[in-house]
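Structures given as structure tokens follow.
FYI, it's all coordinate maths here, none of it is from the lab. In this text, all values refer to a predicted model and were calculated from it rather than measured experimentally. Cβ atoms are built from the backbone, for glycine too; each structure is taken alone.
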Structure I
Amino acid sequence: MREDLRLPVLVVAAYLWGAGGAAAQVSGLPTADSALLRDLFEELIEIPSVSGSRGTVEAAEAMARRLREAGFPEGDILIGGPTPGGNLVARYRGSGARRPILLMAHLDVVPAQRADWSVDPFDLLEEDGFFYGRGTTDNKAGAAMLIANLIRYRREGYVPDRDLIVVLTQDEETTSDGVKWLVGENGESVQGVEFALNTDAGGGEIRDGRRVSFGVQASEKVYLTFQLEVTNPGGHSSRPRPDNAIYTLTRGLGRLAGAEWPVQLNEISRSFFQQSAEIEPDPELAAAMEAATAIPADTAALGRLARDPYYNAVLRTTCVATRLEAGHADNALPQTARATVNCRVLPGSPTEEVERELLRILDEPELVVTRVNEPTPSPPSPLTPALMEVIGSLSEEMWPGVTVVPTMSTGATDGLYVRNAGIPVYGLSGIFTSGESRAHGRDERIPVLGFFEAAQFWYRLVKAVSS
């Protein structure tokens, strides 16, 4: 350990000798390493790195400074990207016997107002077995783990058989320009990478206090947004006319509310339901999962699964109204009525077909539908047996009885751009929760024990795939 790191680590270690310290010990993390990890986590949470703000640069610079203090050479640390450059790319040199791997997290967070929270969103608070703060789950826990583990490897003198490339991106929550820069303009940083591991997806599930499943994200749905607009001459509200812009729009939205896209299972979603059926305690639901994967699938089983919003989103493309705007005065007929419809398209489904189906469902000739964004599809990552066996073996060692389940994200991550660069991506945060998700919401939090366990899982996983 460098002398200039000894004092802060010991000070934090003394602080940790409470609930957090006990959690760290249970996870198997050595005291000094758990202290450093918590210190890094706290520093990141206290930097308000909202997407598009100077904070993303400050967060990248803070982690780069930590690596320099730990002895990483300047040539292995890069801060760059779209202006302002807030991406951190750090390389841990290995023997070169195998191709490098990419380890991913993001530094940016969505906005959080103090008045909306019961605690300060940019002050790490440990209470009741949780760490509270904006970005605790999405995704500063992952960033802190990756940097802490690089420093831990260096202290140990670990020499991997391949380079480890950590990338912390600046705008995953908005444009993902940071990761586009990584695989585009700065493509030399990821040249030759065999696969990527992403802390911003996957994770474990706790039921009735017991860890039951560990999700490995291998594919993502495609983000596609439309604007719906109706225009009208309007007029005085005392003289209503039959072609009211609001009524035209809402008729179309009413049809959309009752519509369903067809069910389409792929390798990932089929494996998800098959393996989930083995651990599902509800016999009816387990039977529905099993029957849904049959060929042809059981219609009643699909209907049972579709009652759950998450399972329904895994089964099919979804399109939902998310914003509404109409009219200009209380006493005037509306001249315009607009709505935003956000679709999450199954991988492999042509977006042109989704648009045609949306127009068919809306069935209003006066309704103009335009794309807000151009979709970016990405191919599913292959469930490579060698990698899945490593993940399964390590999961069994750390959490006996846990089933590893391939998953498809119903949302999107930076991983889709890495997949499109020809690099398979696997999301496995390593964090177990009991179904609660406060990411992007009020009082975001992460289990203290889950945080330290995930860090130890990542430490061991990266070693397992690099030695």
Structure II
Amino acid sequence: MFIPHTDADRKAMLDTIGEKSIESLFDGVPNQYRFPKLKLAPALSEMEALAELKTIAAANDTAEDFVSFLGAGAYHHYIPAGVDAVLRRGEFYTSYTPYQPEVSQGTLQAIFEYQSLMVSLTGMEVSNASHYDGATALAEAVNMARAIQRGKRSKVILSPGIHPQYREVVNTYERSSALEILGENVDLAKGPEALIDLLDENTSIVCVAYPDFFGRIYDYSELAKAVHDVGALLAVSVNPLSLGLLKAPGDFGADIVTGEGQPLGIPLSFGGPYLGILTTKEDHVRSLAGRLVGETHDDRGQRGYVLTLSTREQHIRRERASSNICTNQGLMMLAATAYVSLMGKSGMRDVAEHCYQKAHYAAEQIVALPGYELLWSDRPFFHEFAIQGPKPAAELNEALLAEGVVGGYDLSQEYPDLTNSNLYAFTEMNSRDEIDFLVSLLAELGNA
């Protein structure tokens, strides 16, 4: 640790508090627990340390080493070089949240641009400065609904099509609350109409996914109307990249839109750090979890950025705050901002169309194989779909991995009834040759 004080500084501080040495400050700690010695390896030179780190890193396999068809919430997309060039600027690289915000004009402008882009994508009116990930963003939406309704409603409806880990986080958040969580056991084959049957005057919020965990696309217009008819809110958890092609949730009546921003220029990183998107209508801005940056002008007429709103526990709201999250994912937010800015409207649509078309090409080839069936074949899907095969998913995936292919997500891990079922994802990074190779391997394994 670097300690900037001189011996004279330390002596003056010790004299002030009446102590003779720093060690005497720990007299209350039993001797056997004082100043433990760390069993560290001998010191290494820079060259030796770099070699050791490279050896450790070489043990990791990445999406660059294998052909990957694994998604389930984290996706292998191409990231333009410009994204990394922006992130590695010294002004941004170590920053994550401005504690003296108006001094951090560059960071504040980046957040303002991010908010503007997320509002445009989702069809909402305001966005916060980002959350930890898609799961916490959804949980914060549930808390927002309770704050908006002043705790007068106690029923939350979660669609079973929401990512199972997101639902788990919501349940963890609300474990000690009085909220009743329903909907997770609804038949997966049923659409939004099954959730309508659960609505009543005590419903606070209904949460759905778009596309859902299985890649399926639903029109939630009728659900939104039914939700609003009972005075509840509709929250939609999105894959933001799909919004380059699909209708924005704001266009079919969403009140809150959340999502995982990882597809927007953030690499696969063994689970994070990722990015939580949270947008809503202007009417709900006072209950918006996190922080909000605004644009203004100073007394010289120059454009400037300020921290406009922070409904967080460290500020004046204290226990009345709608959230205790006070950190935004600054670097990941910047990555998403750079990615969407570089891609633009046409680029976002182009990537989304590549994902859509390649997934549908793959589905056509796979279902033509004996023993393979597309689950929920009556539903449109984006770039992910579930296939029930002739063998256990884990067995198929192990055989695929031996051929340098990362297979789909074994759905039986979360849905025991979906035996022999894999969730396959396809992005612009999967070539037609790679898809054909997967199909040939599945054909061979199905006959083995």
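For which of I, II does Rg and Dmax of the Cα atoms in Å, for residues 184-407 alone, calculated from the coordinates, equal 21.0, 73?
Answer for the origin of the read-out: II.
Suppose distance in nm of label points 7 Å out along Cα→Cβ at positions 200 and 384 works out to 2.1; of I, II, which structure was it derived from?
Only structure I yields this read-out.
Out of I, II, which has the highest value for FRET efficiency 1/(1 + (r/R0)^6) of positions 288 and 432 (r between Cβ atoms, R0 = 35 Å, to 0.05)?
I
To which of I, II does the computed value 4.8 (distance in nm of label points 7 Å out along Cα→Cβ at positions 144 and 440) belong? The partial results should precede the final answer.
Details: I: 2.3; II: 4.8.
Corresponding structure: II.
Work out the source of 0.3 here, i.e. which of I, II gives that when distance in nm of label points 7 Å out along Cα→Cβ at positions 240 and 336 is computed.
Label of the originating structure: II.
Matching task: 41, 31, 23 is the computed value of semi-axes √(5λ) of the Cα gyration tensor in Å. Pick the structure from I, II.
The correct label is II.
With FRET efficiency 1/(1 + (r/R0)^6) of positions 80 and 264 (r between Cβ atoms, R0 = 35 Å, to 0.05) computed per structure, which member of I, II shows the largest figure?
II
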